[in-house]
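Readers should treat all values here as calculations from the given coordinates under stated rules, not as data from a laboratory. Fair warning: this is a prediction, and the values are worked out from it, not measured in the lab. Cβ atoms are built from the backbone, for glycine too; each structure is taken alone.
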Structure P
Amino acid sequence: MTIAAPLPDFTHERVTTVTGARSGLHLTVALHSSAIGPALGGCRLWTYEHWLDGVADAMRLGQAMTMKNALADIGAGGGKAVIALAPGDVLDAARRRDALLDLGDLVESFGGAYITTEDVGVTEHDMLIVRERTQHVVGLPAADGGAGEPAAGTALGVFASIEQVLFAVFGSASVEGRSFVISGLGQVGSRLARRLAEAGAVLTVTDINPSALAIADQLGATWIDAADAVSTPADVFVPAGLGGILTAPVIAQLPVRAVCGPANNPLAERSGADALAARGILYAPDYVVNAGGVIHLALTERGETPETVDARLRGIGGTLAEVLATAEAEGITPLDAADRIALARVAAAR
């Protein structure tokens, strides 16, 4: 049995784990902070060696959502839900529905202090099932009155962040002629790749799913093996798939000037931020860069106009500029600077 460790250092307001009455699965909601507002964070349906690994994951992710939402300035705190599958456990349609109904009951027990939405393994259509048991859910399909798929908003926020990174490194925000390696062509990565291609970027792309090669062909991008993504020279490395890709050995050889992408937790360890800085590689903190999804959800659910939402998404670049300026002024990494700003906002709200 392997238990994820260590658990997060921060004190959570409430962490509740239940065995779903219908599904028999272990479900956890980790509410990290509601100081700024009700905690907003998605539900992850994932396989863990032990259900306690799912609890630890929910706690870490909930803590990260506090930081992300604070910097996104959406009036929300941070939390996360996890539905933990055992190794080899495959849900049929009926049991999946049961798990989502169990999630709705668990979310409802928080009385509005935690609001859920989709995350890895869960879709906007799943949120319709969750809503049968609670109103504290966002990100439903647009056809059903919800905010819809947030991937486009996330991609726009990452693009704005990339422009800011280019300005910081090269003195110009222009994407034209700059080279990028994009590792991951999922919902967000593919949309970002199209934006970059339209702006004149030189793209090298990859994905663990070989069917994504069709996207590379459409964009005129160079396709490489996924294993070569971190060894291919470029101006900017764009992690857009699974987390943990930037290990110490990878960072020691990474042939780029900057790292900026939508993947959650691309650093295998926090010390990676210091290692990147020591090599002169600018690292844009993931939870600053990929906040477009929560901004899209929060503002669209409040009835803001598409123009207002779009402006806020582009404003992520300005938030990153503040983070980079703080890092420069205080002689710290951008990750430490982002943490300081976020924690100061949470403390002020308290």
Structure Q
Amino acid sequence: MSLSMTIKKRYPGFTLDVALEAGEERVALLGASGCGKSLTLRCIAGVETPDEGRIVVNGVTFFDSEAGVNLSPQERKTALLFQNYQLFPHMTVLENVCAGMAGPRRGRGGRMDGEAVRRESQALRFLEIFGVSAFAGRFPMQLSGGQQQRVALARMLAARPGILMFDEPFSALDSYLKSALEQNLLDVFSVVDRTVLYVSHDIDEACRLCNRICVMHNGRVEESGTAGELMAHPQTLAGMRLTGCKNTSRARKVSDTVVEAIDWGMTFDMGREVPDDVAYLGVRARHVHRDRIRAAGEIGRNSFDLHVARVSDARFERLVLLEPPLVGSRSRIQWKVDILDAPTGSLPEAGETLRLHFDASRLLLVNR
């Protein structure tokens, strides 16, 4: 199973220009709203038509502008699950799942031949996978949002499509149900040999569900890699931000190993060669640390006295907003401190000035 696509679609003020290859793997399209993630899936499914390019799935050409090929959505046999589930309101749960499966429907008077019986039996098995077989006779309006989501997933998989595509399917669910459905999906993914495309703007969700992540920005795939590769070595500003790096600044090279964070008024000795074309510097909120105590007035390499502007607590961590040295800077530095492991009285408080260290090995540099 595979996907190969190179397409362009132009709109006023925006151009989708995507080149993507995928095999039997789960690929996340990660990006901010409006970057072209959902549009990419819609072009594959045939809901939208590119202006030019080619889309091939499992050796079948779905679209080829030069050859004049443009299969209908029905001919493509893809499965695209949206946020709103799109169940048929006039059909029962069981009928919804059967609707996407090839084969005969119930005959007049409800009579069924052997093939129809087999289809309904298969449909029930998929409903059982997602724990909603007890609702087979109900209509969608009689189900909760989470139950509708499970039915939509069962219908999607029962159709046995050549490629599975998900457009932020869990965004409206509470965290407990979302976690349960993710585990259901992972169970299914472990036994299906299909290309899976999963649209998300949540790096943690993408890490849990996918083998590879493609960072999208302004209609293009900016970079691609495993979650570990993107976290450790992002190649773009979009990659840094989408992988959870809260602190970014414009940057310029000062000397062979020294770089300036322009928006903060801070310079860092990287201890390694700084690229001539460096454009941005980033540091993750968890990679800021208290500096060890030094003699009065002594500042160590990559250590700074920073003022605590504000603190706010979540369940397990305190978010600390730090004022950078640059007077009038609008870019505060975020620092996350573990609440549970912090010694009594050691948590940062608003109004304090603390000496903090930035580990050069954790600083991120990109050129675009």
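Suppose you compute distance in nm of label points 7 Å out along Cα→Cβ at positions 53 and 333 for every structure in P, Q: which one lands on 2.5?
Of the structures listed, the value fits P.
Here Kirkwood radius over Cα pairs in Å has been calculated and equals 23.7, so which of P, Q was it run on?
The read-out comes from structure Q.
For which of the structures P, Q does the calculation of mean count of other Cβ atoms within 10 Å over residues 181-188 return 24.8?
Computing mean count of other Cβ atoms within 10 Å over residues 181-188 on every structure in P, Q gives 24.8 only for P.
A value of -6500 was derived for helix-only ellipticity at 222 nm (-39500 (n - 2.57) for each DSSP H run of 4 or more, over all residues; to 500); which structure in P, Q was it taken from?
On the way: P: -13000; Q: -6500.
Going label by label, the one that fits is Q.
Looking at structures P, Q, which one was FRET efficiency 1/(1 + (r/R0)^6) of positions 13 and 229 (r between Cβ atoms, R0 = 30 Å, to 0.05) calculated from, given that it came out as 0.40?
It was calculated from structure Q.
With distance in nm of label points 7 Å out along Cα→Cβ at positions 61 and 125 as the yardstick, tell me which of P, Q scores highest.
Comparing P, Q by distance in nm of label points 7 Å out along Cα→Cβ at positions 61 and 125, the maximum is at Q.
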